[in-house]
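In C-alpha cells below, several structures.
No value in this document is a laboratory result; all are computed from the given coordinates. Bear in mind that the values here come from a model prediction, so they are computed numbers and not experimental data. Cβ atoms are built from the backbone, for glycine too; each structure is taken alone.
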Structure 1
Amino acid sequence: METYSIIIDKSACYPGIEQYYQIQYYLENFTYLKTYICRDLKEIKQATINSISESDFLVVMGKTRAFHEVISGLIIKNKKVPIFFLPSGIFKDLAWNFGALEPVDEYFENAFKNTPLELDVFRLNQSFFTSYAVNSPFLPEVLKEEKKALLKEIGKRILYNNTENHLVNIKIDGSKIIDEYSSFLLGNTQALFGKPIFNYPNLSDGKCEILLMKKMSTLKLLNECLAFLKGECRLDELSCVQKFHGSKISITLEKPLSKPFLIDGAYEPVKEKKIEVEPLTRVRVLRGNTKI
C-alpha cells in the first residue's frame, strides 16, 4: 500500500489547522506516515527533505510559495515523489493549474485517477519558478488595499515603471526582440492573483510564456490594468501587451532592475543586467479535472 506524509504551511492555514487533518478521510486507501506543521519556508523545505525518503507521495497544504519550497526540497534530494497540493492562499493561482477549484471530495477523487501532471520548473538565474516571475504593477499587497488606494498605488507603480529606463534586448530561442517596455512577466500558469492571464498554456512542454508591457501613456496603461483586475479580459488580451513563449529566454537590461521580482509569491532581488530563464526539471503533480 502506498504511503504519504502531510506538509502544512501553518502561516497559511492558521487558525483553522484542525480542518486540514480531515484529508486523511479522503486518503483511507493509503498508509499515513506523519504530519509536518511548518512555521516558515525553511521548515517546509526541510520537512520535504526529511519525508521524501519514506513517502510514496506528499500532501502539501499552503500558499504558492509553500509548493515552491517543496519543489526546492525535491530538487536538492533529486527525488521524483508526486505531490498532491491543497491551496490555501488568497489568490489560489496554482488551483487553476491543478483543477483544485472543484469541491474538495471531487478534487481528491479525480487527482488519484487522472494522469499526473508533469509540471515544468524553470531556472531564473539562481532562483527557479513553477508558476510566475513578474516585474510589474501587479503586486499582492496592492490588491489588499481599498479601491481608492488600489488605483493610487497601481497608478504610481505604472508611472514609475514608465519613467524607469527599460530598454531591453530579449532573445527567445535564438530570436531577438529589441524595444522599450515598462514591465514584463514570465509565466507558466493560467492565473495571476486569481485572474486568468493565458488561454490555457501547456505546463509540460518545456516552454514558458513571456508578456511584455509596452511603454505608453500612464492613463492608458492604468485603464488597461483595471480592465484586467476587474476580470473583463485576460492579461494577454490587453493592447499594451505583447506575448511570446519559448524554452530559453534571456533579457538584457541597460541597468539592473531597481525593484525585486515577485517569484512564485515571494520577493527576490534580481541584481544582474542579464536575466536568463531555461527549463530546469519537471515535477509530478496529482491533479483534479483541468483543461491542461
Structure 2
Amino acid sequence: MKISFGIIVVDGMPFIRHQLELLYPHAHQIIICEGGDDIWKKLHGHRNSQDETIDFIQSFPDPENKIEFIQKKWRDKNHMCHEYSKRVTGDIVWHIDVDEFVDPAHIPYLISLFKKFPEYDAMAIPQIVFWGDAHTVIGAQNGTPKKWSWKWFHIDRIYRYKNGMYVHHIPQRGYYDPISKQVVQGRPFPPQFFIDRGIYTYHFSYVLPQSVLIKMKYYNERLPNCIKDGWFDNVFMKFKENREKWIASHFDVQPINPETKQNYPYRIKPLDHPLPRCLKGLEEDIQKEVQP
C-alpha cells in the first residue's frame, strides 16, 4: 500500500529536517503545506516561515519527485489539511504534525494492519508527549485523581484514504465529507495493536522555548485567557532549575488543554526508556536548543 504523507508547517526547524530524512524512503508522496493561517498572520504580521524551513524543503534531495510544496493564504489548519488531502494519490493518508515522530522501522507493520483488517480505517498511535526537554514526559489525570495517563490515545493521524473525503485537523478529527459538510469519525484500530509491540509516537510539543511561546500565543487567540498569566516565564522557563523538585512534588506544569478547554492537572516524570536510535540526531538538536 502506498503512503501519502501530509505535512503542515511554519517555522518548523529543526523538526522538518528530521521528518523528511526519516519519511522519504517510505513515502509514495509527501505534500507539504507551508505557512501560518489567519490567526498566525494576526499574531505575527507575516504568514511564511522566518527560519530555514522553506530553504531546507526546497533544497531537500528529491530524486523520485515525491515532494509537493504548497504555499497559500491559509484560513486555518483544517484548510491546510483539506488542501493536501485533495492531492492524495496513495492508499493511506498520514498526517504529520511536524514535531511528532514515529520510528520508521514500524511503518511496514502499521501498513500491514490496513491490509489485514479492512474493518478499521483510522490509527491513533499512543503518544508520549515531551515537556521541557527530550528526557521528560507529561501525563494527565485519567478518570480518577489517583490514576494518571502517560500515553495519549486520542489523536488519530493515519487514515485509509477515501475518495472525496478530506482529513480534518482540529477536533473533531476524522474524514471531512464536503457534500454533507460533516466530519465522519474513522473506525480506529484498538490501541493494543501498538502497545503490544511498543509502538509510540514521540511528540516534542512543549520542548523548544520559541515554539512553545508561539504555541501559547496561538492557543490564547483561539481560546481567550486559556493561558495563565506569566505561565511561560514563571513555569516553562523555570523548568531546568526546578525539574527534580517538580517531579517529586507532582507540580501542575500545564495551563490548560486548549482542545478540550479543561484544566486537568498535568505532571511530569522522566522518560522510562531510551528514544529510538533514529531520533538520536533530533535529540542532539533539541539539546542544543534548550541549553541555557
For this session: Taking 17.4 as the value of mean count of other Cβ atoms within 10 Å over residues 169-176 derived from one of the structures shown (1, 2), identify that structure.
Result: 2
Problem set entry | Answer label among 1, 2 for the case where FRET efficiency 1/(1 + (r/R0)^6) of positions 57 and 121 (r between Cβ atoms, R0 = 25 Å, to 0.05), calculated from the coordinates, equals 0.25 | 2
Problem set entry | Comparison of 1, 2 - label where mean count of other Cβ atoms within 10 Å over residues 41-48 is highest | 1
Seminar exercise, completed: Comparing Rg/Rh (Cα atoms, Kirkwood Rh) across structures 1, 2, the largest value goes to 1
For this session: Consider the structures 1, 2: one of them gives 0.35 for FRET efficiency 1/(1 + (r/R0)^6) of positions 65 and 201 (r between Cβ atoms, R0 = 25 Å, to 0.05) as calculated from the coordinates. Say which.
Result: 2
